[in-house]
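Take a look at the structures listed below.
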Structure 1
Amino acid sequence: MATLSVCLICRDEAANLPAWLAAVAPVADEIVAVDSGSADDSVAILQAAGAQVEHRPWSGYADQRNHCAGLATGDWVLFLDADERPDEELHQAISRLKQGPAPAENAFELAYKVFFFGRFLKHGGYFGERHLRLYRRGTARWDRREVHERLVGDGSVRRLAGFVEHHSSATVGSYLARLDRYSAEAARQMYAAGNTATAGLTAWLHAAWAFANRYVLRLGCLDGWEGYLAARLEALYTLIKYARLRELVGERGDRSP
């Protein structure tokens, strides 16, 4: 029977790890984690569960993930963040994959259910997300980008049955903490790509579109308060991302801010 390594990069994820470990335990033959300096009990929780944990200073999402993948020894590698949990149907699909026969595909896309403040978002464009996360060891690699890093695989890809339940944010505070980090990284990525669209109107229009797209056009309004908050906070993220790009361009003298 084939073996599976579940890989994780983390920092200060003690609140999420007990549920995450319980969710991956039915399918994981080994758990490999790369921690970038947790100040909470993340490392102790992982080690108590038998995970292989390595400390590595933060070098970017793709670098951390590629390093973590290099530590894995299983035939298959599954990447899940600490707030992502496979459901029962996905457990069964992974078990069938491990039992064989070996598929022709080297990689599989997983479908996602996004939970925001505890509510499953059926609308707003969140339901139906798919991401490449499971692959035959040695056949895929993470593409280097500041944010929204992408796993690139060799050969054909198909979707595996079941869902990953993504518990995106439990509190406004946790969202804002991520917003601060992600918006700074996204601004650097846009700057590196040559984007110098720094007019205040540009930022406002992008933010307004982010809200209208999620809440109105994709019917996020049907998800109640959580749907409204998800759209409004995404608009805030978009506004801050472009505001930080404006700061970068001004600081580096490409153009007067």
Structure 2
Amino acid sequence: MKKSVWKKSGRDDVTDIVTFYDRFPPGEHNRLIRHQLEFDLTCRLLDQYIRPGQKVLEVGCATGRYTLELLKRRVKVTAVDFSSRMIAYSKRYLRRHGFGGKVEHFQCDARDLDVLGDSAYDAVLIMGPLYHLVRVQDRKQALIQARARLKRHGLIMSAFICRYGILGDLMKNVPRWIEETEEVETIITQGRDPEKYPKGGFRGYFADPVEIPHLHEQCGYKTIELLAVEPAVSANDESYNRLKGKRRRLWLDLMFRVAGEKSTVGASRHLLYIGRKR
């Protein structure tokens, strides 16, 4: 979408974010190799909430990591993303795993799903777009668009980055960040970079856990639960990634058990909201 169109629509211009993801799709694909607890626990939640034969709309399908998991569970998937290169990567990835041609892909923005027509779905997954909608009205628009595609009492699973959970990652990987006084203050108080912050990198919105259920409820959802998908590990991915066999399964069982504990939610980098159309 051209900048003049974004301005006329009143929405934030996210072409810089599209460019960010177009630049190197394998980088996003490999993220869940590094963050294996997030991936494993999310898949456990798919097992709990999604049933074989259901129709699922995946908004922000990226390179197809969760698309493949849905297909393995015999789910009918429609996948959308705003990045043409992400979609192309997803198609190749699904084809390599024997699911070529099993998914209908669309390139569109999470805030405008009109390309889908009148299709109705049992569940909608929004596993990334809400990270990058820095204006609350844009996040609401994405949730309203998703709700319009859900059947009665349909399920929504939507992912957020937690503004407090990211601090361990920043301390570990970008320790100099703490010296950027203005950025630190704006992220902690507003969940986003300062307005004058240069575009081109990971421009995102980092949510306060308290606001997430309220945001969905304003948009017509009934909250089931808000979960940490990296409970108790913060930036320590390596310890979980090294686990194998029975020991890994037992640790995953425990992480699944404590994922909804309020004392763990704010310390997780990624959060998953689960609710139903009201």
Structure 3
Amino acid sequence: MKSKVVAILETRTGEHLGELIARRGGIPLLAPALEEVPDVDPQAVAALLTQWRAKPFNTAIFQTGVGTRGLFQATDAAGLTAELLQLLESSTVVVRGPKPVGELSARAVRIDLRAATPFTTETVLAAVSELPMHDARVLVQRYGAANQLLRETLQGRGAHVDEIATYRWALPADTRPLNRLLEALARSSVDAVVFTSAVQIHNLCAFAGKTAGASSLAEQLNRVVVASIGPVCSRALREHGITPTFEADPPKLGPLVAGLEQALSV
């Protein structure tokens, strides 16, 4: 990895990932492609709890740590957290990955079912496959966008699905780093690009679509090492005509950096 330029599109842990790469002799190029914008409607949260009291949710699915934390921050501000915790006691609590586990455990919430690695929608659906869904009421903590596959599959089994949004995805306010990345790719001065979420890919392609070089982005990326954090990310890459060089297994930063180091040494 020595002296190799590695582009990082991650926002929250981008600096940490950059440090891991720099320790191995790489040159990190930070180009955040995603911003998580808080999007909690206090009235919607209060209305949700009112609805929950009248028609209890059989199952509550928590998909992300940041979204779970945002929901509890909203109930903290409204003085409704004790009620939320009480309502959760009567629901089957399902988590998608380790981050919502951490947030719920900090609130002493009982966790009934956990999706298996690599923590995809498919593994969430597998986790709830034995739960009765006909006429069941299911609450889904939405991540930055609606999870159509989850909603439609549960509805197909007869469930009534409600979603609660706590944040949304957007491009960063400062897109100059993304511009620098596109310019570096055009000059062939990037050796690898690391993708840690599907949204980063969609945002990068959408941003490139506003420039003259949009049509060549996939071609440019296919000339470098493309590191994917997991299957959801890899699927999004392929949708845009980009072939991942490797996929981290399990989908964590350690295996991602190890795979990157190996790919760049070939």
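Coordinate-derived values only; no laboratory data. Here the structure is a predicted model, which means the values were calculated and not measured. Cβ atoms are built from the backbone, for glycine too; each structure is taken alone.
Which structure, out of 1, 2, 3, was distance in nm of label points 7 Å out along Cα→Cβ at positions 57 and 113 calculated from, if the result is 0.3?
The read-out was computed on structure 2.
Given structures 1, 2, 3, which gives the highest value for distance in nm of label points 7 Å out along Cα→Cβ at positions 81 and 241? All intermediate terms of the calculation are to be shown ahead of the outcome.
Values: 1: 1.3; 2: 2.1; 3: 5.0.
Largest value of distance in nm of label points 7 Å out along Cα→Cβ at positions 81 and 241: 3.
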